[in-house]
Structure I
């Protein structure tokens, strides 16, 4: 059971004996419970706003390709999203079928391919952003921009530490 279930107003509303003096294990568990619940709720919010047939994984690949504005190999994309090459191949196949990406052979190495975003893919990505951006902007507005700005450095450091090294005891 999460702290959210135990303390509906959040773990910060826990009695002082638990909140202020909580052990590092409890603090870590509370942090990751909040991150995981937030991730799931965020995915649900965004998924509902995406155009019909588009999954978050599809949008994520299109968004990265639009952002970098250059080709990537399927292996580079799999590494960027921390998924298997098989999972990325499946996502790319669906995007190619929809006309959202172009996949071409590497002329120097027949074993490799390159992926780029198509004009239709860029339009689909832009449509997706237009659909969900008002929702996430509203969440930031409701929480308060200054509070969100204050949380970003901690969340960024958490992400960077998890990307750099596996957690240590």
Structure II
């Protein structure tokens, strides 16, 4: 398949995919080597990021999967068009908890509590219900506490394509 056709088909598959898909799934559907899909994903990502004016879509990569998402700046118009409620704002406690999870994931509730200095049960339950945090296993520690990590929806909420888009953590106070 010529490169332009590959890119066009790749974009079409990402558009119709019901959610995040692996490059291997895309390669199988396109009947091309996974390396070709990876190169095309990089090219498509570059096209979305460098486009002037900005395009309404971007690629989101997370844990070996990729999906098309709308540009965060377009969220208000998209929500109105779809008849969705405006995104609820997150409390300071929720933002603190998400920051800890994003930078330290996977992380347990006791670890979150230690950093925050307060109990985080309620905040974690709220973030789980909103789909911004997920349980990813249990720690090999006494009591086998649950491990939490951010979801792709969390990255999307903050307009991040991947965890590497997080600003560097500045520990100087």
Structure III
């Protein structure tokens, strides 16, 4: 009878460990979406942000979400940025023009290369900004090139397309 109890307890423990591991494990697609989501939240403008705290927050998040030599293109605004440092400076400048700005990922479509180390993601991002008391809401299509480095998916490049009015 003792063996039966030990075997049963062992089976229950194994089942619990399996459930916990499965819940903690994230797919590559989940990790890519998480990285894009963290980036879009980081570049938002919080009400009452000051340049020092904003810069520190942006630099910290960019270190976790983009490659050091990231390239960003926003054709509509004539912005071409290369490097994490320049991207942080450009993202910080947005806070000088907007009292509040928020970006939320609405949709993401991901295609991974056979190597499983490179992926492209096309995202629709809703951007809401408040400037001079007037709010504006746009949808932007953004193409991301992602690379897997040390278990994390980092943004290598972004191509931000022209805004469309949100519905």
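Laboratory data are not the source of any read-out in this text; all were calculated from the coordinates shown. Remember, predicted model here, so these are calculated numbers, not experimental data. Cβ atoms are built from the backbone, for glycine too; each structure is taken alone.
Work out the source of 26, 21, 21 here, i.e. which of I, II, III gives that when Cα extents along the principal axes in Å, for residues 63-110 alone is computed.
Matching structure: I.
Matching task: 1.16 is the computed value of Rg/Rh (Cα atoms, Kirkwood Rh). Pick the structure from I, II, III.
Computing Rg/Rh (Cα atoms, Kirkwood Rh) on every structure in I, II, III gives 1.16 only for III.
On mean count of other Cβ atoms within 10 Å over residues 39-46, which of the structures labelled I, II, III is highest?
Ranking I, II, III on mean count of other Cβ atoms within 10 Å over residues 39-46, first place is III.
Check the numbers for distance in nm of label points 7 Å out along Cα→Cβ at positions 47 and 71 across I, II, III and tell me which is largest.
Top value of distance in nm of label points 7 Å out along Cα→Cβ at positions 47 and 71 goes to structure III.
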